[in-house]
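Listed after this line are the structures, all set down as structure tokens.
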Structure 1
Amino acid sequence: MKARVACLAAVMAAIPFGHLLNLGYSPMDLEPWVLALVMALIGVILGALTVYNRAFGPVYALAVYWFADVYIYDKGVLLALPLFAFIFALALAFRRIEDWALPGSAVFAVMFSFSAILQGSPQTLKWTGAAEVISVAPGRPALVHLVLDELMSPLAAPATLPPDHPAAQMLDELASKGFAVFSRARSVSFSTQKSLGAVVGRTESRYKFVKNPTGSAYTYSSTAPVLFDQLEALGYGVTIIQTNFLDLCLGSLTIRCGTYTRADNMGVFTRHGLGLGTRLKLASLALHLDYVRNKSRHRVVLYDMLSWLITGGELNHGYFSRPLVVLELLDALRDGRFTPAAGQALFAHLLLPHFPYILTSECKLKSVKDWTYPARKSDHVQMDEIYRGYWDQVACVLDRVYAFVDSTSGRDDLLVVMHGDHGSRISKNTVDETSADLRLSILAVRGHGFTPGLNNTEVGLQSSLNSLYTGFIGR
């Protein structure tokens with residue numbers, strides 16, 4: 001009977017372990033091991049309660065089904081159908097097949113799940129393309145082009161920030177840092193793929209992208225990265241930092257391309273001094289949200305009770321690891337790890353200040369209860385509170401940008417371009433929705449030939465960038 005209970009505990013332990021490693025935890029992190037132990041203990045309890053009656057077979061079959069749903073369901077029909085037939089037989093004919101089915105399935109589950117250790121520690125950026133940035137135009141100025149996702153114009157906000165808030169004077173401060181600031185830069189679209197497709201396509205067309213098939217590495221891809229082609233034609237060595245939402249590199253072998261995911265970087269929370277209890281809560285939430293978000297792949301979902309225990313009933317946390325992931329990229333930018341030399345160009349699409357708003361203005365991680373989201377995801381939160389969380393995150397981002405600018409202040413061969421892809425979209429799909437909130441961003445440019453100062457006239461974001469690059473590239 002002890003062997004029965006041990007097999008059930010092993011299958012239960014296997015359910016979260018490999019899954020958490022796939023979500024970006026390292027084998028050295030405590031979360032996968034602790035939650036595997038918790039699940040094993042649940043298995044022991046369930047086994048002790050059912051081991052002497054007919055309920056054990058269905059309980060064990062359900063555990064195997066849960067495991068298969070997490071790891072096998074999307075591997076293909078040829079693998080999934082025999083496995084589910086085995087689970088069905090396990091439930092109905094348990095007594096006749098338990099001598100080989102229990103140890104066999106338990107060993108398989110543990111080996112399959114724990115084999116994720118072989119993946120090694122996850123990396124924030126997955127590098128592809130050129131192994132190094134090679135420039136044949138050392139006499140040309142360096143270029144840094146930063147797209148700060150959902151960076152809105154403060155002139156589009158429905159309420160004035162308190163004067164003591166770090167973001168309250170962002171336009172004036174950008175100008176004081178040497179930027180020519182266009183405070184009302186209107187994007188052609190409030191969709192990232194349309195906006196950035198137009199930016200890198202050097203056009204005002206909203207249709208320079210394609211949606212990729214389900215299961216692709218990228219949700220969307222640019223179809224006309226004219227900007228990068230023209231830079232390379234001038235001899236620039238190009239580096240792109242992008243998300244797995246929008247592919248800008250398109251498999252180029254000559255561009256150095258670093259991609260970060262919007263979700264699978266949960267290990268980032270282990271580097272922020274959080275207590276183990278909070279870390280386990282976040283790991284459990286990540287598992288839950290992956291089940292809920294991927295219903296086409298997972299048929300077993302954790303129940304609302306578990307969600308309530310973890311989140312207090314809030315289900316709209318989204319890809320909540322991304323602000324910390326992008327903060328690490330901004331830290332790397334601040335510290336000079338991405339700074340281009342003359343004749344080199346960096347284009348970075350950074351998912352900040354994009355929601356969820358989980359960072360203080362000093363770039364510290366807020367308590368989960370203080371995280372905020374756009375109004376469409378936060379019916380019970382006042383708009384002023386949402387915007388306060390948003391501007392906290394903006395202040396954090398700008399702090400890193402200012403630090404980068406200060407570190408390059410002695411260079412006269414560097415052009416820095418910064419803008420959002422569109423507005424904050426905080427009011428999207430609500431009665432408070434405004435075109436300004438959806439599409440109005442800023443455009444800030446710093447470098448030779450650009451006079452620092454503030455321009456409050458509305459301009460087209462993509463058309464202004466096209467004009468800028470006509471002067472920079474020559475066509």
Structure 2
Amino acid sequence: MFLEDLTGLVLWALFTVIIINVVFLIFVFFRRVKRKRYYKEKDAARIRFQPVVAELAANYITVEEAAEFLREAHAKVERDAVQELLFSAMTAENESRISQVFFVLGYVEQWSKKAFGRSRAARTIDAALQHEPPTTLAPEKSALDSYHRLRMSSVPRAVAIYNLGRLAPEFSTIFAAEALRDPASDVRRSAIAALGRNRNVSAIPLLIEELRKSIEEHSDVSIRSTKAALAFYSLADLRHFVPYLTHPNRRLRFFVVDIVRDITHKAARNTNLTKNDFAPQLYEIYLQKVVNDDFADVRARSISVIRHFHDARSTQALRALLSDENEFVRLHAVRAAADPFYIDLIPQITPLLSDRKWRVREATVRTLGTFGNAGTSQVYRYFLQSKDNYASEQIADEIQRVGFLTHVTDYHVAGGEEALMVKSVFQKMAGMKKTSLMNNMVASGYAPELRIMLMDALATAPSAELPGVLATIAKNDTTEVGAKAGSILRNIPPPGGNA
């Protein structure tokens with residue numbers, strides 16, 4: 001009896017699994033058929049409405065004429081196709097006309113109702129059509145806030161805000177500003193991204209306020225999201241950031257200065273900037289207040305902007321910051337000075353070769369290298385005079401890493417004191433066993449006189465690699481260089497042997 005009951009139970013379980021699988025397969029089959037039909041109808045709608053959208057985008061027909069024809073799109077698949085066509089055709093020149101078509105066809109009303117509800121949607125649409133300045137009121141508390149924060153509820157609103165945010169800036173800014181009141185972080189994040197993407201200067205105060213909330217009130221929208229949105233703005237918009245460079249909250253000042261730095265770096269990729277590329281009020285506040293900020297991180301970040309002013313005042317500001325008490329300010333200052341325009345700062349940069357912080361010393365060697373012989377000669381002189389073994393090793397490593405020694409031909413040709421200085425550098429590096437680059441130079445096609453001088457320097461403290469290098473040169477080079485290599489090789493004692 002027990003076995004019969006167990007057999008029946010197993011059969012019912014097996015039958016249930018089979019039924020579930022069959023139902024699932026039927027669902028998948030019909031879903032694929034439905035999706036195939038959807039995309040087939042969508043492609044047909046694209047072909048049908050694309051010429052009208054193209055004429056609207058090229059301004060060959062009016063908004064009213066385009067809307068009259070596009071109203072024939074009744075089914076959801078047709079409206080989806082029209083929406084994609086309009087967005088794909090949108091450019092800076094036609095975005096206002098295409099946005100008006102979205103209003104006329106009811107897309108904006110549909111998205112607004114989904115994002116804000118019926119009553120708020122009507123008010124927001126009126127404000128957008130009347131081009132009212134964007135404002136953000138305090139979020140309204142509701143008993144349904146917990147539900148609205150759930151992703152199943154917030155994602156459709158975030159998608160609606162994303163679509164509204166793709167309208168022309170004079171419209172989208174209003175909708176995005178209203179969305180900042182939403183209790184769900186997904187929706188507010190979508191609104192912040194839209195504000196930054198459209199770069200409407202009237203949205204800067206709204207984004208700065210969101211940044212303040214993230215800093216002071218621990219908002220559930222990350223600082224990174226707001227900072228990324230603000231970084232979309234251009235060099236011409238920086239004058240609108242000026243009021244926030246003296247904000248009481250030092251962390252907010254830091255992030256604003258960092259955003260200005262990012263925008264400046266983006267602009268500097270394509271051209272060499274000068275103070276004339278910046279708003280006068282930004283130029284003045286940076287040189288008068290920001291460089292003297294009591295927060296070291298603000299001073300450090302400001303240097304990356306000041307270096308692009310390229311004038312006497314920026315040179316003086318960098319001169320002062322090179323001796324700042326904070327190591328990171330000095331580090332940023334010496335890195336920023338790596339510009340041939342600031343060659344007059346060599347006397348202030350050189351002492352940093354003995355800075356107590358190794359990062360500053362490392363950056364100093366690299367910066368001096370950008371000034372050609374005028375800078376490298378300072379590095380060589382300090383290297384020869386230094387009694388600090390740790391600093392000497394670091395400079396020797398950096399000399400090899402940056403490749404200073406590959407440019408010593410000029411010193412050798414000049415002769416006199418410069419040639420003697422280079423020879424002394426070679427000898428000191430050989431004594432410190434910092435010979436990898438020198439070995440490569442000996443084996444390469446440099447001037448014979450320079451290669452012979454290098455071999456003499458290396459022979460004062462032979463490394464384990466030197467005999468192999470010299471043997472190769474002596475075998476393959478029939479000139480005086482090969483003869484010199486053979487002579488030195490014969491005088492080098494074998495490993496473990498005597499001279």
| request: For semi-axes √(5λ) of the Cα gyration tensor in Å, for residues 172-331 alone, the calculated result is 35, 21, 17, so let me know which of 1, 2 that is. | output: 1
| task | For mean count of other Cβ atoms within 10 Å over residues 324-331, the calculated result is 21.8, so let me know which of 1, 2 that is. | result | 1
| query | Thinking only about relative contact order in percent (Cα under 8 Å, 6 or more apart), which of 1, 2 has the largest value? | reply | 1
| field | At a computed 4.2 (distance in nm of label points 7 Å out along Cα→Cβ at positions 52 and 244), which of 1, 2 | value | 2
| task | Kindly point out which one of 1, 2 the value 3.4 was derived from, the read-out being distance in nm of label points 7 Å out along Cα→Cβ at positions 116 and 252. | result | 1
| With P(r) over Cα pairs in 20 Å bins from 0, in percent derived from the coordinates and found to be 22, 49, 23, 5, 0, which of 1, 2 does the value describe? | 1
| From 1, 2, which structure was helix-only ellipticity at 222 nm (-39500 (n - 2.57) for each DSSP H run of 4 or more, over all residues; to 500) = -14000 calculated on? | 1
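Throughout, read-outs are computed from the coordinates displayed, never taken from laboratory work. Here the structure is a predicted model, which is why all the values come from computation and not from measurement. Cβ atoms are built from the backbone, for glycine too; each structure is taken alone.
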